[in-house]
Each structure stands twice: as C-alpha cells, then as structure tokens.
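Each structure below appears as structure tokens.
Only the coordinates and a few stated rules stand behind these numbers; no lab work does. Not measured: the values here are computed from a predicted model.
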Structure P
Amino acid sequence: MTSAVGALPESDLPTVATLKGRHVAAVTAGNALEFYDFLTYAFFAAQIGRTFFPSTDPATSLLASLATFGAGFLMRPVGALTIGRMADRVGRKPAMLLSFTLMGVAMIGLALTPGYRAIGVAAPILAILFRLIQGFALGGEIGPNTAYLIEAAPAHRRGLYVSFQYMSQDGAVLVSGLVGFGLSSMLSDSALDVWGWRAAFLLGAAIVPFGLLLRRELAETLPAHTTPVAGPTMTRRLATLAALGIVMLAGGTTVGYVMNYLTTYATATLHMATKVGFLATIFVGLTGVVTDPIGGWLSDRFGRKPTMIIPWTVLLLTALPGFFLLAHFRTTGALIGMTIALTAAADISAASVLVAVTETLPARTRAGSLGLIYAFAISIFGGSTQFTVAWLTKLTHSPLAPAWYMTVWVAIALLAMLALPETAPVKTMAGRDARGQGRASTR
C-alpha cells in the first residue's frame with residue numbers, strides 16, 4: 001500500500017492479530033449503549049421538559065428541554081480533543097473505557113435527579129451538567145471506535161466494518177423505540193412524566209458494567225510506528241477533505257436527528273397518539289439495522305462515491321413529498337412508510353461518508369482528528385437540529401418545516417459528496433493497476 005490519500009500506509013496498519021467477532025461486538029455494543037442513552041433523551045424530550053422546565057406553555061417547556069439536549073453537543077469537540085488525543089498517544093482501548101465510564105455516570109445521574117418541583121432551580125442545573133458530561137463522553141467515543149475498526153479491518157472490508165458503527169447506533173434507536181413504545185403502552189401520561197422516562201434511562205445504566213467488561217477484553221490497535229503527514233501540499237489536501245467531511249457529516253446528522261425527532265414530531269405537532277409516535281423510532285432503528293451493513297458492503301464493492309450520491313439524490317427528491325403525505329393523512333401507515341423510505345436512503349450512504357473521511361487520516365492523529373471533524377459537525381448542526389425544526393414549526397405553523405430544513409441540508413451535503421475524491425481500495429487500487437498496465441504497454 002502507498003501513503004496516498006485514500007490508502008492507509010503500511011506502517012499505519014495494526015500489529016495485533018486478525019480482528020475477531022467479539023472485538024467488533026465490544027466496540028459496537030459500547031457505541032450502541034452510549035447512543036441509547038443520548039437518543040432516549042430526545043425521545044422523552046416532552047416528559048423531561050415538564051420535569052425540569054415546567055411551563056404553562058407546552059411548546060416553551062419542550063424548547064427548553066431540547067435546548068438542554070443541544071447543550072450536550074457543546075462538549076463534544078472538547079471530548080473529541082481530550083479523549084481523542086489520549087487515544088492517539090496512549091491507546092484506543094483506554095480512551096474507549098474512559099468515555100464509556102463517563103457515559104454511565106451521566107446516565108445514572110440524570111435518571112436520579114429530582115424534578116423542579118422537588119428541588120427547584122437545582123434540578124435544571126443538574127440536568128444540564130449531566131448532559132454536558134454525556135456530550136463530553138460521546139465526543140470522545142467516535143474517533144477511537146472508528147480508528148479501531150479501520151486499523152483492524154481488512155482493507156477490502158473497511159466499509160462493512162465501519163458500517164457496524166451506524167448499525168449499532170440504529171440498534172440503539174430500535175431498542176429505545178421499543179422501550180418507549182412499551183412504557184407508553186403500559187403507563188399513563190402522568191406516570192410517564194413522573195417515572196416512566198427515568199425507567200428508560202436506568203435500563204441503559206444497568207448494562208454499563210457489561211459494556212465495561214467487554215471493552216476490557218479489546219486488543220490494542222494503535223500502531224507502534226506511524227507515517228508522518230508528507231509536507232504542506234498533503235496537509236492542505238487533508239484540510240480540504242476534512243472540510244468536505246464536516247459538510248457531509250453535518251448533512252447526515254441533520255437528516256438523522258430529524259428522523260429521530262419523528263416521535264416528538266408525530267405527538268407534539270401532528271397530535272398523534274404517543275405509542276403511535278414511538279413506532280417511528282422503532283422503524284428508524286429497524287430500517288437502519290438492515291440497511292447500514294448493506295451500504296457498507298456496497299461501498300466496498302462499488303466505491304464510496306456512488307454509494308453516497310445515489311441514495312442522497314433519492315432522499316433529496318422524496319423528503320418533501322414524504323412529509324406532505326404524513327402531515328395530510330396522519331395515519332400509522334403513512335408514518336411507517338415515510339420513516340422506512342427516508343431512513344433507508346440516508347443510512348445506505350452513512351458508512352461511506354465516515355470511512356472515506358477516516359481513510360484520509362494518518363494513524364498518529366486519526367482518532368483525535370476524526371473525533372474533532374465528527375464532533376464539530378454533530379455539535380453545531382446535529383445539536384441544533386431538533387431545536388431548530390421545533391422553532392421553525394412554531395414560527396411558520398407549518399408541519400412541513402422539518403422537511404424543508406432536511407432538504408436544504410441534503411442538497412448542501414450532496415455537493416460535498418460530488419467534490420470528494422474516491423478512497424475505496426477497490427477503486428484506487430484498480431486505478432493504479434490500470435495506470436501501471438498503461439505504462440507497461442508503452443514500453
């Protein structure tokens with residue numbers, strides 16, 4: 001292998017044994033547990049708002065809750081820098097153990113914090129504090145996790161292995177949706193407000209010890225010797241690719257958090273039943289679990305660019321019609337159908353974006369750099385998505401506000417995808433082979 005952008009240099013490859021199934025399970029299961037907690041907050045935003053930010057105006061209470069949800073994103077770049085640098089200097093394994101431990105602290109802390117009526121202003125202060133801790137931990141999670149998978153996976157399977165990152169996240173969405181659906185079906189609205197949402201968080205916290213045990217078994221993949229970045233030209237090229245990565249990830253996270261907002265959107269905006277709203281969450285997760293690895297496999301087989309561009313073109317053309325039909329009919333079938341169609345289009349391309357960005361980064365800065373790129377995209381754009389669409393819906397009184405916001409970001413990200421060079425080994429190696437054969441034929 002060469003050190004060209006799009007191919008990891010030979011010295012950057014791990015010295016550990018072949019990646020095993022339990023190693024992949026340890027990384028992706030931990031990622032799933034962290035996203036379970038982070039996304040559960042979004043799904044129970046209305047109940048949490050009434051607990052910590054009571055108001056006579058339900059919309060104001062919801063906006064305050066979503067603002068607190070967004071506050072966690074502010075700490076993602078800090079976590080990415082701190083824990084990511086730790087992963088690049090000390091190792092991937094200790095970094096992943098630290099981020100997971102902090103997530104457990106945040107999960108338990110938020111679930112056990114009394115409401116505003118019990119302890120007054122201390123309640124929202126503690127809620128914000130635990131969201132900040134959680135954001136810090138999650139910011140330091142993606143870089144080491146993805147670096148581990150990239151370094152340990154076979155070159156022709158990087159897309160598939162990295163797709164397990166998103167598959168685990170969507171698995172967390174699915175579990176969160178099932179938990180929320182079950183609680184909303186069994187409990188009254190008042191019981192959900194008092195303790196139902198807390199039970200959902202504590203279910204995740206109960207699994208934290210098992211996640212820590214799994215991660216302690218991981219073999220280290222940080223290379224002992226790494227290839228330095230080759231000169232200012234390569235540095236500028238990497239900076240350009242990082243900027244494209246931020247734009248693409250910003251589009252992806254915007255779409256993702258709009259889709260994860262569907263439960264709140266269906267209940268708060270379309271006034272559908274709570275348990276029906278949770279069906280959107282279930283099908284977002286279920287669809288992602290199925291389509292994420294398909295997208296990863298396709299990117300290994302046909303390249304990163306076509307696996308990104310084609311599904312996102314479909315998404316650009318179907319977002320507005322999908323939301324229009326849902327807002328018009330407001331039926332369970334319309335909700336499920338739109339959820340499956342839009343989620344499939346978005347998730348098929350997800351792994352391609354993440355692995356393409358990661359393939360350009362040298363090992364000595366891979367975890368920290370990827371973590372920062374991801375964290376900035378998620379914190380600025382993902383963290384503001386649900387608050388923004390709720391605010392736009394309130395401002396315009398239009399149920400299509402989320403669709404318009406999504407469509408704008410899909411178009412912007414699609415332009416970045418068109419500008420991104422191909423990095424898949426199946427394409428870059430074929431290109432080098434073709435050039436070599438061409439030179440040989442002229443001799």
Structure Q
Amino acid sequence: MRKLFNRINHIFIELRSQIAFYPSLIALAGLIFSIVILYLEQAGISAFFRDNFPILVIRDPDTARTLLSTFIAGLISLMVFSFSMVMILLNQASSNFSPRLLPGLVSNRRHQFVLGVFLSVLIYCIFILVSIETQEPEEKIPGFSVFLAIVLTLMCLATFIYFIHSISLSIQVNQILQNIHDTSVERLENILEKNQGKSEEFPKSDEWFTSHANRTGYFQDVIEGELLKLAKEKETKIHVIVPKGTFILSGVPIIKSEKELEEEEIDKALNTLIYSKSELLRDNYVLAFKQITEIAIKAMSPGINDPGTALSAIDYLTELFSYRMKKSDESYLFNDDDEPTVKLATVSFRHLTYNIMAAFRCYCKHDVIIVQKLLLMFRYLLYQYSESDSYKKTIKKEIQLLERDALDSISNEADKKVIRNLIAQLNSIS
C-alpha cells in the first residue's frame with residue numbers, strides 16, 4: 001500500500017507540472033458548482049431572494065439570456081487572449097533565454113489558476129443559460145443564478161487584470177532568474193537539512209553486484225522509503241551509481257548492492273527509480289546551474305547582445321555555488337538508526353564547476369567585464385565555508401584556466417592589467 005501511495009504521489013507531482021492540470025480541476029469545480037446552484041434553484045432559492053432581496057434577482061428571461069450570452073462570448077474572448085499571451089511568453093522565453101525554461105513556465109500555477117477560473121465561470125454561465133426557457137414565468141426564472149453569473153464575471157475581469165500583471169512579471173529575465181534560484185536553493189537546503197549531523201561513512205562499492213536499468217528516460221528521483229525498506233529486508237547497502245537528471249539507456253549499470261539480489265528483489269529496486277520525459281528543476285538542483293548558465297551565454301550571443309543579463313546571471317550563480325559548497329560530494333539515505341544505507345550518485349563540485357566555467361570561457365572570454373565578474377565570483381567563493389578543502393583547489397584551478405583563456409583573447413593591455421591585478425588578489429587568498 002505504501003509503495004502504491006508513493007507511486008501515486010510521484011505521478012501527481014508530474015501531472016501538476018502540466019499546463020492543463022489545475023485548469024481542469026478548477027473547471028470541474030465550476031461544473032459541480034453549477035449543478036449545486038441548479039439544485040438550489042429547484043429548492044426555491046431565487047424565490048427566497050425575490051421576496052427578501054429583490055434587487056439581487058433578474059426577473060426578465062430575455063434580459064437574463066442576453067446577459068449570459070454576452071458573458072459567454074466575452075469569456076471566450078478573454079480565454080483566447082490569455083492562451084495567446086501564454087504561448088507568446090513561452091515562445092519568447094525559448095528564443096531569448098533557453099528552451100529548458102519551458103517546463104517551469106508551463107507549470108506556473110498563477111497562469112493555470114487564471115485559465116481555470118475562466119473555464120469554470122464559462123461552464124457555469126452555459127449551464128444557467130441552458131436552464132432558462134424563453135416563455136418561462138417569472139417565478140421560474142433562475143434570477144439569483146444570473147446575479148451570481150454577474151458577480152463571477154466581474155471576478156473574471158479582476159482575475160484578468162491580475163493575469164496581465166503576472167505575465168508581465170514572468171517575461172522579465174530577472175524574475176525568471178529569481179524563480180530558478182529560489183527553487184534550487186530550497187532543494188539544496190532540504191538536502192543539507194536531511195544530512196546535517198549524520199555519519200557519512202560508506203564502504204566502497206567497486207566489487208559489489210551490479211543491476212542494469214530496465215527503462216530508458218531521464219532518471220528523476222528515488223522512492224526513498226521503498227529502497228530503504230528493501231535494503232533493510234535484505235540487510236545490505238545499495239549504491240545508485242547514476243546522478244539524478246541523467247538520461248538513462250536501458251541496459252546500462254544503474255544500481256550496485258553489497259549482497260547479491262534475487263531477480264524479484266532487483267525488480268523491486270529498479271521500480272523505486274522514477275523516470276521522466278524531461279528534467280525537472282524541483283528534483284535536480286544541478287539543472288538550475290545549467291539554466292542560468294544558458295541564459296547568460298544566450299545573452300552574450302551577437303543576436304541578443306545583452307551583457308547586463310549575463311552579469312545578473314553570474315550574481316545568481318555565485319550564491320548557488322556558495323550553497324553547493326556547504327554540501328559534500330556524497331548523498332545518502334539513512335535508516336532509522338541514522339546509518340547511511342543507500343548512497344546516491346551526485347554531480348561533483350569539480351565536475352559542476354568545470355562544465356559551467358567551460359561554457360563561460362568558450363563564449364565570454366573576450367569580454368573583460370564578464371571576466372571581471374567571474375573573478376569576483378571566485379573571490380567571494382574562496383571566502384565561503386566549504387565542506388571539502390578540494391572545493392577551493394577546484395576554484396583556484398578554474399581561475400588559472402580563465403586567466404589563460406582571457407589573456408589570450410583580450411588584446412588591450414589596460415584590460416589585461418585589470419585582470420592580472422584581480423588574479424593577483426585571488427592568489428593571495430589562502
């Protein structure tokens with residue numbers, strides 16, 4: 001039962017990232033609300049309001065039908081415009097920043113909420129309109145329902161104003177960078193909190209028994225409880241040897257176990273691995289580094305030529321690197337006795353830093369402003385607490401590589417002097 005619950009929970013998380021998920025739920029709520037209101041009309045709610053609050057009740061059937069028809073046409077127009085704006089946003093983000101941003105923008109709950117409200121009110125108006133007959137006597141007219149339609153339509157107009165405000169923020173690069181940064185920092189803080197104060201002694205797995213992947217796709221996450229339960233039942237330790245976010249091909253080694261597992265146990269272990277068709281930022285903080293780097297590199301392309309965006313991206317990368325330095329290169333799942341039972345492969349700090357800086361060195365080494373900003377980033381990181389002394393050695397190695405490429409690409413002696421002075425300051429930091 002617990003395994004089924006965990007599986008359903010991961011399916012729900014993946015569905016939640018789809019643009020139609022919340023609009024569908026809110027539209028379903030609108031349908032249920034319409035049925036409830038029609039039932040109340042049969043119970044005489046309009047007659048009650050007609051007797052006690054006559055100003056709230058529409059008495060003429062033609063007026064009611066005209067109002068509802070106008071609301072339906074107007075809401076359809078608002079929906080078309082809103083969907084068009086969302087598509088323009090996605091296209092612009094893909095063209096100007098990075099296609100990797102699309103999953104995060106598509107799953108924006110604010111936009112989904114707005115579209116869902118439009119759908120639910122539209123469904124409500126259609127149901128009420130259908131319930132009104134042309135020659136219906138006054139006492140049978142659902143006057144209160146029509147009044148509610150007026151109130152809900154006004155709410156839609158307010159929601160539309162909110163939508164314009166929200167989408168104008170979403171398309172700004174600083175807001176995009178902030179959202180990526182906040183999501184990844186939250187993920188890193190959760191990882192640090194889980195591992196805080198716990199032993200990380202784990203045996204080497206070079207000679208362990210290997211199991212191979214039975215599916216193809218992006219390895220997204222692990223059902224932690226089930227994998228720990230399997231390790232406890234078998235009295236073994238398990239090593240997941242592929243980092244999250246990696247594209248897995250069927251048949252490649254993916255799990256090692258200290259004790260040999262039966263065929264059924266191997267299937268159980270492999271079934272605890274969650275695959276996805278795309279990479280999701282909330283499950284893999286490394287993707288934040290990739291996305292922010294791609295935004296910076298795209299901004300430095302001749303077609304966009306926006307170094308200001310690249311400088312902002314480096315600011316966010318600086319803080320993300322400082323958080324990453326607080327975490328060790330190893331990740332574990334702990335049993336009830338706080339002993340590391342499952343080891344999870346991670347992207348090492350050295351590998352992560354090299355890949356990020358390789359892109360900057362390739363596309364930005366000729367720009368003295370960007371080079372200065374990167375060196376200032378390294379200066380900040382050298383003063384930060386790090387989980388391992390090797391992290392600062394990695395940073396100094398990247399400083400040397402950046403210095404070599406920058407001095408080879410920049411011809412102006414004054415610019416070279418600025419860079420040499422900065423690097424001299426960095427070399428003096430122990």
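For which of the structures P, Q does the calculation of helix-only ellipticity at 222 nm (-39500 (n - 2.57) for each DSSP H run of 4 or more, over all residues; to 500) return -22000? Working through the options, I get structure Q. Upon calculation of mean projected area of the Cα convex hull in nm² from the atomic coordinates, which of the structures P, Q produces 28.3? Corresponding structure: Q. Source structure of the calculated read-out (relative contact order in percent (Cα under 8 Å, 6 or more apart), 27) within P, Q: P.
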